[in-house]
Structure P
Amino acid sequence: MSKLHQAFLNISSNSGDSIVNILEAVQLVQTRAYIRQISDFYENSETEKQKKPLNRVCLLKTELSLNELINHLKWIENRIRRRNAKLNGDEAITLEILLFDEVIMETPELVLPHPFLNSEISILKPMWEIAPKLIIHPKSGKTVEEVFSAVDASHFNKVEHGSSLNLSDDAQLATPVIPVSLSRVGVANLSRIILISKNGKAIPFLADLEFYADLNFDQAGVHMSRFSDVLEEIVEEFTQEPASDIESLAERLAQQVLQTQEGTYAEVHIRGKSALQKTTPVSGKKTHEIYTLIGIAAATKDHVRKLVGIETEGVTACPCAQGLMRSHSAKMLQDEGFSPEEAKRILKVLPAPSHNQRGRGTLIIGSQERVAAENLVHIVEASMSSETYELLKRPDEFMVVNKAHHNPRFVEDVVREMLLNVAEIFTFLPDDSFVLAKQVNYEGIHKHDAYAERNGLLGDIRAELNQNRPLTKRTTLHDWLRGLS
């Protein structure tokens, strides 16, 4: 990779829509450079011109040489000026290099450091905003802050975004035409890189998020932008100290959404891909298997509830087809002269063939007690006929197939295995914990998928398992999150 140079750039406009011109210039600058810092917009209120000059300063990192950067900036100026060709008089956009690394030069075309850095407030004030301790010139040794304090900056003001807009009316708080409350209103398919702490390390992964809040019957809508504001604020917070787990991040987001939306209920869902290191069953090869990590949380004024979950894949062998194949094999053995008892003994030793399905299992646990997501991965895989691996040598492939055909399971069996495993493994979880177990089998010889699910309180599931009695009412995820169970 080429050396990255550091440059400070002033971008100014005093014709047309100056903000649009500057924003377009910023976007085009980034086609060949990285903007690391950028100031707010500033304007000179003392100028006699009707159109106030507007400008901002940015810090660049770029692989371009000084001459290459100059040419790139000239191209941007010409590009924007052509678009503003109908405007007469003032220039639509001007881009000036203020500093480039520690280069000192003076030519008819360019002086570095830029001489305006010694006195021009239109440049000093935005420079002071983003780099107050920067040495303006190696020979003087003065910082931006020192030079800025010696000039009158009272007439050069920050431009507040949207200051010309009428924002007094809040459309979201208006009375709706149809006064009916809504259970969940929010945003979905919001993607961000988030950090989760794992074994003392900050692990980044791409997550898809959903934010919801309830909506009163007399309010037109929620503030959609506030969902993103909450996310950016919390994500920035966790860049300093990553969340201990995904459900804690969801919990923190739900609490903040509740506060900013001024509602009575908020709900957050997070889904992201994570990796789990495993070892193949026979060859002992190290492999990283990808699974989906799930965090869900809901907040009211009285309580916060959170869940952790996973989705992972495995394989199932169909018991029905295996039974048919075993019956057919028994007849074939007897046709070859084996007695019924001998055929039965042979089939007891050899697993019968069957068609296989790739299955996708989901297991979600809600409790104040912590449950590790990695443990849930192993529970789901153990509930199917066999786990699967991305990397398989031939002996590993044999073991997976052999194991699957020794453990044929319907889609319903897989869900029941999950529930039994949760009840017997997580004995420390209280009865008011919530469990959701789900399995989808992508059929091998049919054109449809097979589906099974069970959700409810762990105490109710334990009662069914231990007392063999059915329940008349089951708690849904919606009820549990809202504290209705």
Structure Q
Amino acid sequence: MDIVIQELEAALGASSVSTDPDDLLAASHGTWPVEVKLARLGRLREQMPRCVASVTSAAEVAAVLDTAARHRVPVLPLGGASGIVGAFRTAPGAISLNLRGLKRFDLDPVSMTAWVGAGVTVQQFEDSLREQGFTSGHYPQSMRLATIGGMVATNGAGTFSTKYGRMRDMVQGLEVVLADGRCITTHLGPDASTGPDLNHLFIGSEGTLGVIVAAQLQVWPAPACRRMTAYAIPSPERGLEALRQTVAQGLRLALVRLYDEAEAEGLWRAVNMPPSAGLLILGQDGRADVAELEMRICREILEGQGAEHAGDAVANHWWEHRFDWVRIPAWNDRPGGIADAIEVSAPWSRLPDVWNATREAIAPLCTRVESHVSHIYHVGGSVYVIFYAEAGDDATAIELYDEILDRLLGASLRAGGSVSHHHGVGTAKARWLREQMGSSFSVLEDLKGALDPNGILSPGVLGLDRHPPSRAAAGPVLTRRCRHSARTPGTDSSG
């Protein structure tokens, strides 16, 4: 590794390569609750990288991967470190590839697309767009920390995904550096019949097949108005049926948040309303007349399912406090406390079963369980299951977390759901991904072996082993480089 560090310093400059213990520790974790416990136990150092290499261009990314491939050293791409699925718990002694210096921003206002560097945070991207009268429509709760590269790599979804889509819908093109140092740009422009869409090879790949350095994303004119309102819901099943009908009638709401009674209780109390039922918050963006019409149609559908209009106060309160997410971190800070928000998805026909089965599976192990739906589509939606549990100490809390996760994901699969909707898989859900994919998992392994024959990119993430299948790994070590020198002045993240 000393030789590796010397080569990285020669390629990037000594100031861009750090072995400082504080930098290594900061690069060794995200916000996964288990990592909070590992930190309290003093065990995060077990998964620290050997160095942090900070890059500002695709050529520099290629230089790092060239060095890593020749020495067969693992590389873990690092964005905002906001992930909560254990993506850093894979390869101690690796190179942490800090992508936050990839800051490109180029807007095409006519085509309504923008090229944005992987290191730009979602908040920075939105702020830049707003200055020019546009929006991404992408508002994840992590937007102040999460980077565009990380959101693409996990196929992330924002709060308003029902209207604006998630990353798979937003991405029009990608610039990616492969494990062998090649810089590629995927298909650009609107849909075309030109072979497989390679964007979808890397969207959701979580850094295992290539390093995303820039993305071309669709953007929207900033909405003229935003309407939000709330309804008291008699049962989750009635609420889900109402949401299914809105989609079936062609409505595309911007915001959908259906809470069970347990999670709704705090929101009702915050606006001095009696916590007597579940809660549905709806929102719409766009032209005022269109928004008003769609909200009126939604009201007709909801009242047909026994919902009662509850005014706008609780919806506006939620919007104003949507980043005040302190209960889970506060619980995890307690000795022996463990809490998390696990999200899965299912088609409409299975969504009520998944909602109920996941809750019931973990309730005996938990102090409190809450659920909500916050993303819906033509064919189904997602379910968040939020749990709070207690153990005797932090080490036991980690064991309890593993049991809760196993029960929850197993229940989701048996009921017809998935193991993740938009947080990704990382290492936390890796064994369950293999079960969900079944025989198709071998195709993913083949892709890994073909694109990363030395197994250096995010080993263990998605359940992909450090050593790809032998038929793909039998060839020579591949170390082709980008044509540009890593030290070329002015080279930006587009390569």
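Quick notes on this structure:
- Computing distance in nm of label points 7 Å out along Cα→Cβ at positions 27 and 347 across structures P, Q gives 7.0 for structure P.
- Structure from which 40, 31, 28 was derived, Cα extents along the principal axes in Å, for residues 35-138 alone, options P, Q: P
- Structure responsible for 28.4, with Kirkwood radius over Cα pairs in Å calculated and labels P, Q on offer: P
- Structure from which 0.70 was derived, FRET efficiency 1/(1 + (r/R0)^6) of positions 179 and 195 (r between Cβ atoms, R0 = 25 Å, to 0.05), options P, Q: Q
- Among P, Q, structure where FRET efficiency 1/(1 + (r/R0)^6) of positions 267 and 331 (r between Cβ atoms, R0 = 30 Å, to 0.05) as derived comes to 0.00: P
- Of the structures P, Q, the one that 5.6 was derived from, the read-out being distance in nm of label points 7 Å out along Cα→Cβ at positions 227 and 459: Q
- With respect to FRET efficiency 1/(1 + (r/R0)^6) of positions 83 and 243 (r between Cβ atoms, R0 = 35 Å, to 0.05), the largest value across structures P, Q is given by Q.
- Source structure of the calculated read-out (relative contact order in percent (Cα under 8 Å, 6 or more apart), 19) within P, Q: Q.
Bear in mind these aren't lab numbers, they're just calculated from the coordinates by the rules spelled out. As the structure is a prediction and not an experimental result, all values here were calculated from the model. Cβ atoms are built from the backbone, for glycine too; each structure is taken alone.
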